[in-house]
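Undergrad: The structures considered in this document are given below.
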Structure P
Amino acid sequence: MKLITAIVKPPKLEDVRSALVNIGIEGMTTSEVSGFGRQKGHTEIYRGAEYEISFVPKVKIEVAVTNEQVEAVIEAITSSAGTGNIGDGKIFVIDLGETVRIRTGETGEDAL
């Protein structure tokens with residue numbers, strides 16, 4: 001089992017959700033986050049004054065999947081969230097040692 005974490009632009013969240021549902025992913029968790037990478041923020045002008053915005057708003061998506069689903073999920077996220085521009089985001093894949101569904105007590109892949 002793997003935990004896939006993707007950091008994407010907020011306007012791309014619905015596209016990513018639709019792409020994941022289309023490949024059979026039944027659940028995901030999202031969080032509003034902010035950060036910076038190579039783009040290092042940006043500047044904005046508000047009421048005539050220029051402000052440097054160091055942290056850019058992003059959405060963090062977390063999906064727990066079986067090992068067999070990993071490549072399809074990565075492809076779905078990259079194709080739906082990618083624009084070819086700086087700041088498209090990143091995907092991280094982490095091994096999951098155990099998963100437990102609280103309601104039923106199911107464990108492992110049955111809990112996904």
Structure Q
Amino acid sequence: MIHIVNGDILASKLQGISGKIINWREMYDFGPLHSSWSNEELIKKRADFFEEKLEIPSSLFITNCYKQLAQLNEITQDEEVVLWFEHDRYDQTMLMYILTQLANRHHQNLSIG
């Protein structure tokens with residue numbers, strides 16, 4: 001079982017739960033975002049934006065994004081994925097992104113925690 005969570009606080013609360021925890025860190029409700037962009041375009045444009053606006057080094061941002069995508073790519077279609085997200089705009093935007101990524105991989109064994 002794979003648990004995908006939003007942020008460090010929830011990840012720490014789930015320590016000890018059965019399965020692997022993927023802690024997703026991104027602010028999709030802030031900065032450039034478009035559904036027609038490839039992951040490479042999205043990551044590059046957002047890295048540039050966050051470096052300019054928040055002084056987050058683009059290399060750090062890019063490394064983190066690709067690490068997260070690699071974790072999603074490691075999930076097999078038969079593994080159950082539990083999504084832990086709240087109702088606010090921040091979480092829901094992140095949830096839409098992750099669901100799109102999983103749908104592109106034809107993953108169907110999903111539930112909400």
Structure R
Amino acid sequence: MNKLELVSKLKLQGVLRSPRIEAALVEVDRADFVRLEDKEYSYIDTAMSIGYGQTISQPYTVVFMLELLQAGDGHKVMDIGTGSGWQAALLSSLVGDSGKVHTIEIITQPR
């Protein structure tokens with residue numbers, strides 16, 4: 001599966017409705033936020049380990065949250081639990097140059 005196929009699947013499932021979120025998903029490549037050994041699985045709609053006992057969230061879940069939030073140009077967003085950074089990068093795309101995304105993560109265990 002590739003990025004555009006994943007976007008298409010999320011639209012068919014009815015979770016992805018916003019053209020702005022669709023554009024962010026195309027712009028911000030999930031493959032850039034997964035472990036090197038998992039790159040080939042980047043576009044499968046599943047959560048994947050990123051180390052430290054954490055996962056990069058399932059795309060369906062991420063899109064569901066973004067659709068509920070409806071972050072837009074100029075908004076300020078606080079993201080607690082940065083994880084891989086994918087959600088923060090998508091939020092940054094959605095709020096644009098006039099917006100701001102703050103994010104924080106605490107790692108308490110070795111990788």
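Undergrad: Looking at structures P, Q, R, which one was mean count of other Cβ atoms within 10 Å over residues 13-20 calculated from, given that it came out as 13.4?
TA: Value 13.4 for mean count of other Cβ atoms within 10 Å over residues 13-20 corresponds to R out of P, Q, R.
Undergrad: Let me ask something else about it. Given a value of 0.05 for FRET efficiency 1/(1 + (r/R0)^6) of positions 21 and 45 (r between Cβ atoms, R0 = 25 Å, to 0.05), calculated from one of P, Q, R, which structure does it belong to?
TA: P
Undergrad: Let me ask something additional. Using the calculated result -15500 for helix-only ellipticity at 222 nm (-39500 (n - 2.57) for each DSSP H run of 4 or more, over all residues; to 500), pick out the matching structure from P, Q, R.
TA: Q
Undergrad: Comparing relative contact order in percent (Cα under 8 Å, 6 or more apart) across P, Q, R, which structure shows the greatest value?
TA: P
Undergrad: Additional query: Please state which of the structures P, Q, R yields 19, 39, 24, 13, 4, 0 when P(r) over Cα pairs in 10 Å bins from 0, in percent, for residues 5-68 alone is computed from it.
TA: It traces back to P.
Every number here is computed from the coordinates shown, using simple stated rules; none is lab data. Everything numeric here is computed off the predicted structure, so don't read it as measured data. Cβ atoms are built from the backbone, for glycine too; each structure is taken alone.
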